[in-house]
Structure I
Amino acid sequence: MASNDLSRFKHYDLLLSTFVVILLISNLVGQKICAFGPLRVSGAQLLFPVTYIYGDVFTEVYGYAASRRAIWLGFFASGILSVLGMSITLLPPAPEWHNQAAFATVFSVVPRLVIASLAAYWCGEFTNAFVMAKMKLWTRGRHLWSRTVGSTVAGQAVDTIVVMTLAFGFSISASAVVKLIVDGYLFKVAYEVLATPLTYAVVNSLKRSENFEIFDEHTTFNPFLVEV
């Protein structure tokens, strides 16, 4: 699929835009800890799994190459947000402006966490897209639920292991890192499994509207090809 082929789709650009927006917002709201009874989850944990649902939709409806394009655009957008947020935070505030601490709480970033987040996003999203595309071939397009669940199980495993290891490895105990990985992984997988009916509805609606479906039989799965 060439990049100009995507222009013929009615909904791809809108989906791509909202995907990037949700990804950026999840980075900004990640420091908020929400309480649901005894359960504690961050704002990022509530929003970031939604990007994997988008990844499933991109791959299932438009193909691996279109999903690859979305992943790279999200990667670059997240990197720009981190660099610009850190840069503006470091600029000296005006004496009459008293919100520097609050501003820094939202936009200040720790380089190690940025690297961990970007690496986990890149590895996890591409794992998700690859498994989704391959399983579609194996199942001959049947049993969408098996692909959404299977790709999530693989992608979220890679994502969670990478982000927790890079972010907290050697700074807290190995047992604590393992607990963070297990708890985060189970929450995100359960989140996306529960969202399966919504994914079904969106995918089926898009296939009818776009009058298009792709099987990645001859696709180059090289993740470093930015062009599609």
Structure II
Amino acid sequence: MKQTVRPLIPALLTALVLSACASLPPLKPLDPALKTDVQEGCRRPFLSSKYRLVHALETLTPDGRKGTAIGILMADPRTRRFQTALMTIEGFVLFAAESGETLIISRAVPPFDSPAFAKSLVEDIRLAFFSPGKEPLAWGRDEKRGALVCRFGRADGGFVDVSTADGGVTEIRLYGAGQDVRKKVKISIRAKRGLAETVEIRSQGWRPYTLRLRLIESEALEMEPGTAR
């Protein structure tokens, strides 16, 4: 029996690795002359200067439970720092935190006092509003979906794909180190950089959820880069 099992182990491991790698789609190379336009398109969904944003939030879990809240975000893409608060429609603060080198939580009421919630929220904000990097590791066309893609590496061994398709809709995919899709962000057409009318975040982690954001109010807290005074 041992002689039968042992040869199977490498084969099983190889199959698992190939299956995981299949989650990260290959990119078809494009004309190098298109590089500037493609990479600019990949930067366009994200904030380029400091803003205060107010969103109406709707959460949906796989069991059909829904929740609503108001989200306030002050974000600076240059420093990648932000302050955020979640509150009820009536104005009761459920969660408040400031992220810099570390996350400082000033208020968290149950069930928003979980470390896993705070970690996921920080990841959602950075994924949806901050560019994943200055230069992508690779760029090209996803042949299966037909979208133009910029692929960025992460310090944890994962990847972020930013893709733009016809109609102006952007999709961001977060891959884990095993190249499994952990989160998807869909951003609608934007009037200005980082100011999408709607954003949808789908998490496929240990506690799946869908988070829909609808922009209510935006305020620039500094001049846009390249804007004359």
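Before moving on, here are some points about what is shown:
- If volume of the Cα convex hull per residue in Å³, for residues 134-197 alone is computed and equals 98, the structure in I, II: II
- With FRET efficiency 1/(1 + (r/R0)^6) of positions 174 and 214 (r between Cβ atoms, R0 = 25 Å, to 0.05) derived as 0.05, matching label from I, II: I
- Label whose coordinates, when Cα extents along the principal axes in Å is calculated, return 60, 40, 32 (choices I, II): I
- Highest-scoring label, criterion being mean projected area of the Cα convex hull in nm², for residues 102-149 alone, among I, II: II
- Computed -6500 for helix-only ellipticity at 222 nm (-39500 (n - 2.57) for each DSSP H run of 4 or more, over all residues; to 500) - originating structure among I, II: II
- Value 23, calculated as relative contact order in percent (Cα under 8 Å, 6 or more apart), assigned to which of I, II: II
- Of the structures I, II, the one that 18.4, 64 was derived from, the read-out being Rg and Dmax of the Cα atoms in Å, for residues 54-165 alone: I
Each value in this text was obtained by applying a stated rule to the coordinates, not by laboratory testing. Just so it is clear, the model here is predicted, and its values are computed rather than measured. Cβ atoms are built from the backbone, for glycine too; each structure is taken alone.
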